[in-house]
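What follows is a group of structures, each given as structure tokens.
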Structure 1
Amino acid sequence: MTSMKSGVIDDFKTRVRGSVLQPDDTGYDEARKIWNAMIDRRPAMIVRCVGAADVKTCVSFARDHDMLLSVRGGGHNIAGNALCDESLMIDLSGMRSVRVDREGRRAYVDGGATLHDFDHEAQSFGMATPLGINSTTGVGGLTLGGGFGWLSRKYGLTVDNLLSVDIVTADGQLLHANETQYPDLFWAIRGGGGNFGVVTTFEFALHPVGPEVTAGLVVFPFAQAKQVLTAYRDLVPKLRDDVSVWSVLRQAPPLPFLSPEVHGKEVVAMAFFSPLGMDAVKPELDAVRAFGQALGEHVGAVPYAAWQQAFDALLTPGARNYWKSHNFTGLADEAIDTVIRYVAELPSPQCEIFFGLLGGQASKPAPEATAYPHREALYALNVHTRWSDPSEDEKCIAWARSFFAASKPYAAGSVYINFLTQDEGERIAEAYGGNFARLRQIKTKYDPRNLFRQNQNIRPAQ
């Protein structure tokens with residue numbers, strides 16, 4: 001940028017509808033803020049796109065001027081891939097339209113929309129598609145990595161419900177990709193991350209969900225953790241596809257249904273969810289209640305959109321975050337013991353270890369059906385290390401890495417690509433398993449110069 005003539009930049013600004021921010025411009029520092037406060041980088045230009053034409057212009061400009069290119073959707077990615085020093089950042093956060101086709105049960109979603117945007121529109125028609133668990137997450141980044149959440153046991157992964165995309169590729173073209181048009185590209189973006197272009201519109205299948213679902217927490221004392229997690233492991237194979245139970249181990253937040261003496265103490269929380277009514281899932285809920293002697297419970301009918309926002313208060317932007325993750329096909333006693341040992345030594349009150357439950361319909365497609373390959377994974381374990389003071393960086397990161405190493409012998413040897421941090425590039429092949437070679441071929445076809453490399457990068461074949 002420093003060597004680029006001002007006239008070139010001025011001409012570029014005239015060719016986009018959105019605003020173009022440079023480091024000295026008002027609003028620049030606010031525009032470069034993302035969810036993970038550990039990431040502090042300074043793009044040369046931030047282009048706040050308002051349509052696909054802006055995205056095309058940005059991609060062509062970056063390619064023609066050999067600039068680093070990054071893409072921001074929701075800005076929620078743990079690795080901070082939305083930001084890169086001295087780069088051109090495509091900011092999609094102004095492109096958040098969600099259009100619902102009620103009769104066709106379809107949703108057309110802009111690349112910068114968040115889960116909140118999606119749920120707000122779809123729930124007005126009593127419909128949803130499987131997404132994540134934090135409403136500020138971007139639909140785009142979640143989807144491109146695979147995507148899973150409360151509805152995944154019933155309706156599959158997010159990518160299993162993706163019908164088509166409009167995507168700007170490295171040559172500056174806007175392509176419409178689906179099962180019959182550019183099918184290789186459509187296969188690759190269903191789990192291959194942002195390696196293949198910038199998606200400006202997603203088309204999803206919708207399912208009847210809500211407006212009310214059955215959801216809530218059953219919280220057990222940490223002293224019962226071994227008993228509770230063992231009972232949880234034994235219950236999971238018996239669960240119907242329309243019931244999901246996640247396990248979260250952390251210090252208890254000040255939830256109103258818990259006694260004040262419990263607040264700030266280590267607990268085991270079971271997050272219970274079903275799109276069915278309370279009466280239909282009472283046997284499964286009773287089985288969870290029987291795991292131990294609960295400290296408190298709050299499970300009942302709740303609006304689906306509200307449940308999608310239930311954990312937002314624990315995941316607000318501005319904190320420092322570092323994750324480590326494993327997939328598990330089962331929970332050995334030794335894995336449970338390892339989790340308990342490390343939860344007893346949490347380095348910060350905001351840290352947690354959770355088991356996101358998969359299985360059900362998420363496991364039905366063949367591993368090669370989409371770029372996301374880990375259909376055998378039953379649990380996605382995430383070590384969510386979170387703190388506020390930079391002086392605690394070393395302590396918190398060391399704890400996460402130590403747990404990761406200690407639990408590795410009992411894991412499946414695979415990982416969810418969206419949970420990888422910026423220092424885990426060596427795990428990319430592990431994240432794609434048997435699909436990695438095909439992904440490299442498709443990357444070579446659509447992005448031979450690796451323009452889209454500010455991500456968990458799949459390098460083109462040489």
Structure 2
Amino acid sequence: MSSDQYSNPLVSRYASTEMSWIFSDKHKFLTWRECWVALAETQQELGLKISDAQVAEMKQNLSRLDLDQAAQYEKQFRHDVMAHVHHFGDVCPTAKPIIHLGATSCFVGDNTDLIILKKALQLLLGRLVSLIDSLSQFAVTYASLPTLGFTHYQPAQLTTVGKRASLWIADLLVDVQTLERCLSDLRFRGVKGTTGTQASFLTLFDGDEEKVRLLDQRVSERMGFEKTYLVCGQTYSRKVDATILNALAGLGASIHKWATDLRLLANLKEVEEPFGKSQIGSSAMAYKRNPMRSERACALARFLMNQAGNALQTHAVQWMERSLDDSANRRLSLGQSFLAADAIVSIMHNVASGMVVYPNVIQTRIASELPFMATENIIMAMVQQGGDRQEVHEQIRIHSLEAAKEVKEYGRPNDLIARIEKDIFFAPIHQQLDALLEPSTFIGLAPRQTLDFIEHEVQPVLNRYQGKILSASVLKV
């Protein structure tokens with residue numbers, strides 16, 4: 001690509017070379033040729049007059065692809081499929097008469113799109129599970145480290161760093177299940193003809209319906225699909241695209257939520273994404289360590305989430321057996337959605353593999369908020385020592401209001417515990433205060449929940465993808 005032409009940043013900056021290849025022109029046109037070979041081979045098997053030499057010539061010349069020559073044909077015909085039919089015919093003169101025999105453009109166009117979607121889903125799933133693997137290791141490592149929980153982004157009961165990470169993983173597991181369902185439901189359009197009736201192939205086989213059915217089945221199997229869509233118009237239903245792009249949008253939402261949490265935690269200086277030794281956080285403020293990876297993931301995730309509505313609108317306006325206003329849109333939406341999904345998964349895999357936790361900062365924040373949360377424990381301890389609950393509650397209330405005033409109005413540290421330590425009323429439990437304020441007693445079952453979740457829900461998924469899990473070091477970020 002010339003530097004004076006627009007270059008798609010999803011390719012040049014963000015997505016992997018593997019995903020970029022899947023949606024490349026060369027891969028698409030080579031797959032068209034594979035579809036034509038599968039069609040010719042199967043037609044020959046079922047009795048059409050196609051010679052071994054013609055099939056062999058097509059196979060031998062699959063990779064003889066001159067995109068410039070094809071572009072010249074397209075400029076002449078204003079039809080991309082016919083341009084490639086003629087170009088393939090040029091390199092396969094013997095086979096030229098039977099290339100694309102009985103087929104419509106959607107035979108190669110739609111079937112190739114389905115092959116591409118299948119490969120893209122497989123690649124994305126492997127990368128997503130690799131991300132979950134890295135994040136799970138982080139969750140296990142910090143399963144028992146207490147941290148302040150937040151609801152409404154206000155201090156709440158304690159949780160653990162690992163438990164919070166398990167919430168991120170739980171969302172991603174839903175995305176794995178959704179994408180796997182898309183993959184398992186995906187079928188081949190097969191050999192259906194111009195409006196999906198297979199009329200042209202019924203003519204080719206002199207009205208032999210069984211041969212037409214076998215043609216559809218065998219071509220699909222040759223191209224790696226067990227099933228075809230039994231009914232379709234000229235195209236496979238764009239509901240398929242909408243379902244897949246909605247699944248990708250769901251993944252985008254999961255990534256955006258996690259990346260946003262991490263950006264908030266970076267502001268609190270509790271957890272940070274990895275920061276390179278020579279990385280520059282700000283051109284003006286040299287001290288800054290901006291969460292640029294998480295910000296980038298959020299930016300791309302928002303783009304991805306917006307593609308869901310686009311796909312639904314495209315499906316909604318496919319009049320009758322088809323309308324061509326889907327074509328230009330899908331050239332953008334399908335590829336760019338997968339490239340964006342690939343990018344955000346790779347970015348956050350890199351983040352998960354190097355997140356930095358600051359336990360001392362976490363402990364300081366806990367210490368500033370825990371006294372208020374510990375008041376119920378203090379009340380119960382006083383009652384056990386013979387105190388009157390209502391009287392104890394009133395004394396705690398008075399001290400809590402004064403401590404809150406110190407924090408909010410004067411910006412001073414929370415001195416609730418110091419007040420209690422000085423108050424002779426609470427003398428019966430002064431020796432218990434350290435134990436009553438131990439953070440690990442406020443986290444409930446968070447460590448056990450985290451470990452059980454990893455063992456019973458995450459590990460089975462990791463086991464299914466054994467051998468396909470990547471390390472973050474091989475990813476483009």
Quick one: mean count of other Cβ atoms within 10 Å over residues 97-104 came out at 13.4 when computed from one of 1, 2, so which one is it? 1
Taking distance in nm of label points 7 Å out along Cα→Cβ at positions 57 and 425 for each of 1, 2, the highest value is that of structure 2
log10 I(q)/I(0) by the Debye sum over Cα atoms at q = 0.07, 0.10 Å⁻¹ from the coordinates reads -0.53, -0.85; which among 1, 2: 2
When FRET efficiency 1/(1 + (r/R0)^6) of positions 185 and 225 (r between Cβ atoms, R0 = 30 Å, to 0.05) is calculated, the result is 0.10; to which of the structures 1, 2 does this value belong? 1
Tell me which of 1, 2 gives -20500 when you compute helix-only ellipticity at 222 nm (-39500 (n - 2.57) for each DSSP H run of 4 or more, over all residues; to 500). 2
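Quick check: 16 is what I get for relative contact order in percent (Cα under 8 Å, 6 or more apart), calculated from one of 1, 2. Which structure matches?
Matching structure: 1.
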Distance in nm of label points 7 Å out along Cα→Cβ at positions 81 and 393 derived as 7.6 - corresponding label from 1, 2: 2
Using mean projected area of the Cα convex hull in nm², for residues 89-360 alone as the calculated read-out, with 15.3 as its value, let me know the right label among 1, 2. 1
Calculated from one of 1, 2, Cα Rg over 2.2 N^0.38 Å, for residues 369-448 alone reads 1.33, and the structure in question is 1
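FYI, it's all coordinate maths here, none of it is from the lab. Predicted model only: the values in this text are computed from it and were never measured. Cβ atoms are built from the backbone, for glycine too; each structure is taken alone.
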